[in-house]
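Once you scroll down, you'll see the structures, which are given as structure tokens.
Here, each number is a calculation from the coordinates, and none is a lab measurement. Here the structure is a predicted model, which is why all the values come from computation and not from measurement. Cβ atoms are built from the backbone, for glycine too; each structure is taken alone.
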Structure I
Amino acid sequence: MENEKLIIDTSILIDYFRKTDKENSRLVHHFRKYQKIYISSITEFEIFNGATEAHKEFWNKMLTQIVVLDFDSMAAREAARIVSELKPKRKSIDKPDLFIAATAIIHEITFDTLNTKHFKHIDRLKLLTFD
């Protein structure tokens, strides 16, 4: 998987943070498999929001190994498209998840989350699947 990239959701990072046996986490699996791991700047906000100084130190070290993609104008427009596509389906998505999904879509990077139900109705989002 030499050139493969993956963008991960906040849930993957929180799972790693909380696990005692970190080797058994999805994040460690991804670091072994993918050349680059990405997050959205929205995910960065979510992990730092309300974090203690000790937690901030942990996350700062973690982010040295991860590329942060900005939520920018292109992502904002993609988020608006997603909302307009979900509306006729009578589906909605929380704003942070919407912005994270839009970031993954505009960068054309496969996305992994532990909360697939939050993202499964977004047609253009390429969700990671396990065989």
Structure II
Amino acid sequence: MHEQEIETLVVKRGALWLALSPLWLEREPRESDYARMIREIDASELTLRQLEWVYRLEMSPVMARYQLSMAGEWRAFDETVLLTRLVRHNRKLAGWRKGFWSLFSGLTTMMSRPRFNELVVRLMVARGEQPPS
């Protein structure tokens, strides 16, 4: 991937990735975190299905490593390091790697799934859609 492609990826996804990152923090996301997530999802014009794939394939393989490797308390991410890791992962996300992460996404999303599900319900309500019962 060339520098221009990397820049395009960061412009396209960077704000969304940073907005969604609190799903993996040690603390519960705040109301303001969820509001920012919804704003960025709407700005990205993602469907729920596309959002699920961003969560499972683009972010969770990288973010789950943060959860498993951090010792002690952590409250925030270094945004530059985070974006660098996410870009590096997404540059390689094709072919067998995409299939691999799709297959193992249950493991990488296990710890953050309840928060993501909460986000989906809030997003559906904000969009005037009926959340699942």
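Table for the structure above
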read-out	value
Structure with the greatest value (metric distance in nm of label points 7 Å out along Cα→Cβ at positions 87 and 111, set I, II)	II
Entry that produces -0.64, -1.14, -1.22 once log10 I(q)/I(0) by the Debye sum over Cα atoms at q = 0.19, 0.29, 0.31 Å⁻¹, for residues 55-102 alone is calculated, selected from I, II	II
Given -14500 for helix-only ellipticity at 222 nm (-39500 (n - 2.57) for each DSSP H run of 4 or more, over all residues; to 500), calculated: source structure among I, II	I
If distance in nm of label points 7 Å out along Cα→Cβ at positions 39 and 63 is computed and equals 0.8, the structure in I, II	I
Which entry (I, II) yields the derived value 34 for relative contact order in percent (Cα under 8 Å, 6 or more apart)	II
Computed 1.9 for distance in nm of label points 7 Å out along Cα→Cβ at positions 7 and 79 - originating structure among I, II	II
